[in-house]
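The numbers here are math on the coordinates, done by the rules we state, and not lab data. These numbers come from a predicted model, not from an experiment. Cβ atoms are built from the backbone, for glycine too; each structure is taken alone.
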Structure I
Amino acid sequence: MLESVIPSKTRRKILSLFYTHTTDLYYLRSIVREIDEEVNAVKRELDILEKAKILHREKRLNKVFYSLNRSYMFYDEFLRIFAKLSIFPQAVREQSPRLGKIKFAALSLKFAHQKEIKKDEVYFVLVGTIIVPEIEQFMKQMEGTLKREINYTVMTEEEFSFRKRNNDPFMWRFLKSPKIMIFGSEEELMK
């Protein structure tokens, strides 16, 4: 999907690795193992990404570690792009016919940042005519695959509109927070 924008396959894999594990540090050989590419190609791309200030380079003892530069001008934009291309949103898109008629599917950026949420918050909101047993089974599968809990809520379009109209604090807290749209547009979601 990003081939025309980022032509280097190795660079796409490196960016995907870092943007799906935003807090992790990697050294050259660990990146080579994770993305299954040649060491010289990985080193060349790491140098390019460091020069562009997308990655930090830090020497510790006899190893050089790389991490994301959270101050990078397009950090949030890249995070959104790679979060949209990650396992969970891809699976939602692929499984959507069996989940029901989805009008909106929105994923909190806290999920991509791997941040803990409060008990009254959710990572994922699904609006439409949803087949509840299917979404429950799907979410259990995804939690097993990702090895983390995914708090979510499902509602009809009528319930969603009612909650927005009546200034439901739960709904507006989610709507005002940064999110990734898997289905529908953010503009339509906020109307």
Structure II
Amino acid sequence: MGDSGLIPPAEPDAPWDIVFLDRDGTLNERLPGYVDHPDRLVLLPGAAQAVARLNRAGCRVVLVTNQRGLATGALSWPQWYAVTRRMSGLLASVGAHIDHIEVCPHQVGTCQCRKPAPGLFRAALAAAPWARAERCAMVGDMPSDVTPAQKLGMRTVLLGQEAADVREAVDLLLQQDALDR
């Protein structure tokens, strides 16, 4: 389930067409269970500033997240939207924003969108027909986050291996672009 409408094109001089980000464990603290209330959403240090840097660089930022709690009933859609509004507000407080969100609300093994399946990425790319997968990057904290992006030909950064956190991952992506120019 993605946002409605098309994703506007990245700026012409953007280093990446789209930078995909996982949510739990990448942008915010990973909690036992589900982030089911806005007050439970705590952004990781430097995460909002990292998103703002991507925005200023002209990249489109797309959140791709599995939310199995929506299928099990542990999380309702109103709770999901309330948490998402809080995340948007916290990002906006430093001038950052997410351009598009793709969420998988399904149980494991029941769909083609739940990471590590590529459905969330394919849906976002369909909403951004101007974007090329090889000009996209994915940052996540689990191998299942980056596997579908790798299979689609995207640059990936697995937190805990290539970068300690999303702030370092963004540094790496923006430095790589500078070296490639």
Q: Work out the source of -10000 here, i.e. which of I, II gives that when helix-only ellipticity at 222 nm (-39500 (n - 2.57) for each DSSP H run of 4 or more, over all residues; to 500) is computed.
A: II
Q: Rank structures I, II by relative contact order in percent (Cα under 8 Å, 6 or more apart) and report only the one at the top, that is, the highest.
A: II
**Q.** With semi-axes √(5λ) of the Cα gyration tensor in Å derived as 24, 18, 16, matching label from I, II
**A.** II
Q.
If FRET efficiency 1/(1 + (r/R0)^6) of positions 8 and 120 (r between Cβ atoms, R0 = 35 Å, to 0.05) computes to 0.95, which of I, II did it come from?
A. II
**Q.** Value 1.9, calculated as distance in nm of label points 7 Å out along Cα→Cβ at positions 32 and 48, assigned to which of I, II
**A.** I
Q | Given 21.5 for mean count of other Cβ atoms within 10 Å over residues 56-63, calculated: source structure among I, II | A | II
Q: Using mean count of other Cβ atoms within 10 Å over residues 24-31, single out the structure from I, II with the greatest value.
A: II
(Q) Please compute distance in nm of label points 7 Å out along Cα→Cβ at positions 64 and 112 for structures I, II and give me the label with the greatest value. (A) I
